[in-house]
1. When relative contact order in percent (Cα under 8 Å, 6 or more apart) is computed for each of 1, 2, which one produces 17?
2. Could you figure out which one of 1, 2 the value 1.44 for Rg/Rh (Cα atoms, Kirkwood Rh) was computed from?
3. Starting from the value -5500: which structure in 1, 2 was helix-only ellipticity at 222 nm (-39500 (n - 2.57) for each DSSP H run of 4 or more, over all residues; to 500) calculated from?
4. Compare FRET efficiency 1/(1 + (r/R0)^6) of positions 124 and 348 (r between Cβ atoms, R0 = 35 Å, to 0.05) across structures 1, 2 and report the one with the greatest value.
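A short reminder: the numbers here are calculations on the coordinates, not readings from a lab. None of these values were measured; they are calculated from a predicted model. Cβ atoms are built from the backbone, for glycine too; each structure is taken alone.
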Structure 1
Amino acid sequence: MASSLLPPAVPETAALTALRAEVRSFLEDQLTAGAFTPDVDTWLGGFDPRLTKALAERGWIGMTIPVEYGGRGRSFMERFVVTEELLAAGAPVSAHWIADRQAAPSLLKYGTEPQKHRFLPGIAAGDLFWAIGMSEPDSGSDLASVRTRADRVEGGWRITGTKVWTSGAHHAHAFFCLARTSPPDPEHRHAGLSQFIVGLDSPGVTVRPIPSMDGRHHFNEVHLDDVFVPDDLVMGSIGEGWQQVTSELSYERSGPERFLSTFRLLAALADREMGGSTTGAYVARLTGLHHMSAAIAGGLGRHEDVTAAAAVVKVLGTTLEGDIAELADRITEDDPRDAELRALIQRAVIHRPGFTLRGGTNEVLLGVIARELGLR
């Protein structure tokens, strides 16, 4: 499977190792200064625009955006190294995460030149935050059942509908909205969908919080009531939304955030020499995912189709994240030594169900993988 499904492995060069050390040193300085407290799931729930700005000033946001659009013109592998170190440190990076991970490459691939010049410099500067408007009530992971409607009007489109599980929409400035621009066709379920760039301060947009079980807030419901979107904010081509979204999801599913959300717990167990061979086995699983995700980053840099490979990383990685939370909970349950660690573990356990749901449920992604392998 590995030879047919995954891109070739990419070895870490001396330059990448030096970059990794530079980022690690920066984060150690930040921790010493008390700039942030390490946590779990920080790419989704850890909002700190000050840290985002500090990273942007060092050139560690918008790394793969070309220089002419305000970016750094660096490689996907360099970006991979930076993001791994940020996640491993438990740094609060959600402010810029979706803009940098997903919005920027999608704009580069499908956006118009005016759109690129309008949005990409702000993303690279750490000033422009983004969200993704895909999922809808009663639709789950079935994006073909999208009911949000975009109707043609003079000079643009009017969009009405509701998006849910929209991470960071209460902080974001804009989002990609997947909407139906022609009636559903039962024989071609993915036809008739289009993407739009919607400013979240637009008249008719309402953002409502969806609190998690522990009271934290990063998910939202976004309701659009006859929201006007001008023609110059159509993303890509009308009717090609499904193909564009599928391409975009490769960036969402393949990165190290799919296996490092609970890394702080595994590191704590290893530091305390707790869990024995079981902890060692989880470290081995993590190492394998590191190499798989790095290989996909290399594939993205070569503009290869990594859709199925990204699904593999997402399924295996999010399963591991949950397993780490469960292992840490079981091992430390009766250990009174570290109340801070126990609180961290409890947060991970509460959020565990979401690991395998967001970005497409693992059950659906197993079908994607099976089709790629010709098994269905």
Structure 2
Amino acid sequence: MVEEMNSEAGEVKMLQKGDIVKGKVSKIEDKQALIDIGYKYDGTLPIGEISNIHLENVSDALQVGDELELKVLRINDQEEKLVLTKKSLDSEKAWSVLEEKLQTGEPFEVVVADVVKGGLVVDVGIRGFIPASLVEKHFVEDFSDYKGRTLRVKLIELDKEKNKAILSQKAVLEQEEEAKKQEALENIKIGDVKEGVVQRLTDFGAFVDIGGIDGLVHVSEIDWERVNKPSDVLKEGENVKVKVLRVDTNNHRVSLSIKEVKESPWQKAQGKFEVGKIYSGIVKRLVTFGAFVELVPSIEGLVHISQISQEHIAKPQDVLTVGQEVKVKVLDVDLASERISLSIKEAEEKALIDQKTAEYRDQGLNLTLGDVFGDKLKKFR
């Protein structure tokens, strides 16, 4: 290795192929640079020996006065020809650095040197390649404006025999996004109310962005009234207010609700239904122990099987059908538990009493209700 050309006696040491030397760019020509290494004559650095990537002009990589470390590629003192290489030395130094980066997964910066078919070329001491699919998280149709850009990348494949280095900016972006999501998830609490934007609609719900995290609003949590398809009531890009129902930090899942930030039908029903009064409703569901009757949208009360008919019935389907309109009497209201107890049987009895009373009055009969209905009247007192 020769770093100093001049000995104490002023003699010039001889150079050999493979020696490492230091020099300064003294002149830039069309396809080469002249390098002063303190030898008997300047060395030449051909454009093809400057970098591991293609250069159109020497000036794209070097300027007069640049100090370089180079390797002697060929030397002929008789002809005063000294050919130097930079890329060979850069490659030798690069491998150990690149192998360490591959092991650690540490992101680092590169400058895009060229845009070629299939991706981007960068100089990492050797020719590095970023496939088009690994440049961004999203699809990019035209990479023409990427030349000269500085990107943060990770080394994902290294093959010394093939002199190949594959890099990815997408991996860095995804890693950073994942870290931001994890941080955001840790700051989200159940019960939080957030402003969000509808990102995507599916048959089973809507994905809402609440600040870098997409949470799912299940179709059942969109509105208090039944929603058949999320697209019936929501649009992508729409701003919505949501409540956090569940947070799964391990799987990065957040369950949200739009309806929970709205006043529920049961809250609206405060003071709307009175015990003892008769209301109209629609039979919505029939179960073994009774029938659920909708009084107003999203408010259903239970008619126990014993309160459906005056006669004993084996099952509600014997006398009722879904969609049937019925009169019901309110027996009990518990809004806190979202329960209303109803009776079809007592509503019919009261209707019968009212009808008979009106008939007797029309006939001029001076009879009391007790005279007509006896013990049946006690339950209405």
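1. 1
2. 2
3. 2
4. 1
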